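These are the structures in question, set out in turn.
What follows is calculated from the coordinates using simple rules that are stated; it is not laboratory data. Everything quoted here is computed from the prediction, not taken from an experiment. Cβ atoms are built from the backbone, for glycine too; each structure is taken alone.
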Structure P
Amino acid sequence: MKVLLVNNRYKINTIEMAQKLAHKLAVLDVAVEMEDDYTGQPPDLIIILGGDGTILRAARQYAYKNLPMLGVNMGTVGFLSNIKIDELEQYLNRLLTGDYSLDQRMMLAIDICQDSEILESFYCLNELVIRATTPRMVSFNLAIDGQIPGTYRGDGLIIASPTGSTAYSLSAGGPICDPELESFIVTPIAPHFIDIKPLVISSRRILEITPVECQDAIICIDGQIRRDFKSCNRIRVRQAGFKLRLVILKGTDFFSSMGNRLRRIEGIN
């Protein structure tokens, strides 16, 4: 068996834990590859040590390989993690013998275009955000399968997956969606007209965003990738052709665990 270890490169405790885990796995005759030394040969399993941000990065980089990925929470909230770091040892044998289930999460495929040319393509797990970088409003058209319901004006727009519905979209007034759904959640950020509400759209559709007046606007993907949104750009969003395969070692109910984690964010015991 071969395991790829991914950790938060900016936190010493996750680096140290990855080294300890690599030694422990080697003793169990498991081949281990650290992310910085990854050769590209597919492992059997990916273990991610860190918080949700580390899992978001790993999802963008590795989910297309259709490999099982276990998130081990070493951060704060851990929406995407199934176990905490102090639980890893008790679940390690089950993990290595494949005694687990998989939670498959929809991902977004995003193309940044200029005319008919694709300039850059990305995958993401949570959301695409287009927003102003100054107090000045931005405006753009959102086409749904070529149909334009209207022009959005305000601070920006979020297009989230069901997984991303509990992140930025929720803070902006969007709905919480069951992660087993396959849909886009379109949430305006501080819209100019207060009657503009969030939309839940089938993932079978293709969304395209074109600027109307977007001076000083940016494109942000999963809160980690940033690009300028230029007047010549067009953004296309569709469902990715694969899903993130999250390892589930202990049973969790999404709706009860969601409530507990949201209360932790708010500082409520």
Structure Q
Amino acid sequence: MPGRTLATLTAAVLVTAMTTAYAADAPTVLITGANRGLGLEFARQYAARGWQVIATARRPAEATALAELAAAHPGVSIETLDVTDGAAIEALAMKLRGQAIDVLLHNAGITGARAGHGLGSFDYDLYRRVLETNAIGPMRLTEALLDNVAMSRQKKIVTISSSEGSITRVDAPRGYWYRSSKAAVNMLMRNLAFEVRKRGITVVLVNPGPVDTDMMKGVRMPLQPVPVAAATVIRIIDGVALEETGRFWDYQGGELPW
């Protein structure tokens, strides 16, 4: 993997944003949770590159910025998808049958955080929703679209994970539901990497770091601008190869411990 500094990646996004040509045979990316935050920015930057973008959202009618992007870029299509809904996943897979997907980008996620949540007051129904969204949904969607990825040129499955899913790095109690859901999706995708390598499919997890999105509101730490963070992740995706399948990449360069 090439070295990845924030300065280099900031410059990269500016160059990428200037390439807006679109071709019918361009690579295709499918992005979950593309209505806001990182997902929306991934859609913007891939569209600016001239990729075909399949942008999914639970409620497209409310995704005004995404609709504007689709109106401005003929390669962007919007699909309704709740990753916790198995029937919706199967319906989308049927609709996309025969469509090659070069990059399947699992971006949708929730924190499961709420006031008063902690030991002695855990909400296990909430935990199920977090697991369904952050771990089970990506696995179910991957299974449904695996043939689409296999028929593409790039053959990449990418999951937006978090350093909070690194068991090695845990040194204080917090975010039980979120942390464990990210550790779960890490294990699922690590397993999957070995399962599908024989088909030439690369599977990686990426930690985008702290990003200035709605999910991080109220967090007291320096936050990356959304365009810079998205560009960082895309550059990582560009650089990974089959030999690096099953690894957990960090936005600052290198790998995170499991």
Task: Per distance in nm of label points 7 Å out along Cα→Cβ at positions 100 and 124, the highest-valued of structures P, Q - done: Q
Task: Value 0.75, calculated as FRET efficiency 1/(1 + (r/R0)^6) of positions 44 and 180 (r between Cβ atoms, R0 = 30 Å, to 0.05), assigned to which of P, Q - done: P
- [ ] For FRET efficiency 1/(1 + (r/R0)^6) of positions 68 and 140 (r between Cβ atoms, R0 = 25 Å, to 0.05), the calculated result is 0.05, so let me know which of P, Q that is.
- [x] P
Task: For P(r) over Cα pairs in 5 Å bins from 0, in percent computed as 1, 6, 13, 18, 21, 18, 12, 6, 2, 1, 0, 0, the structure of P, Q it came from - done: Q
Task: Origin of the value -5500, where helix-only ellipticity at 222 nm (-39500 (n - 2.57) for each DSSP H run of 4 or more, over all residues; to 500) was derived from one of P, Q - done: P
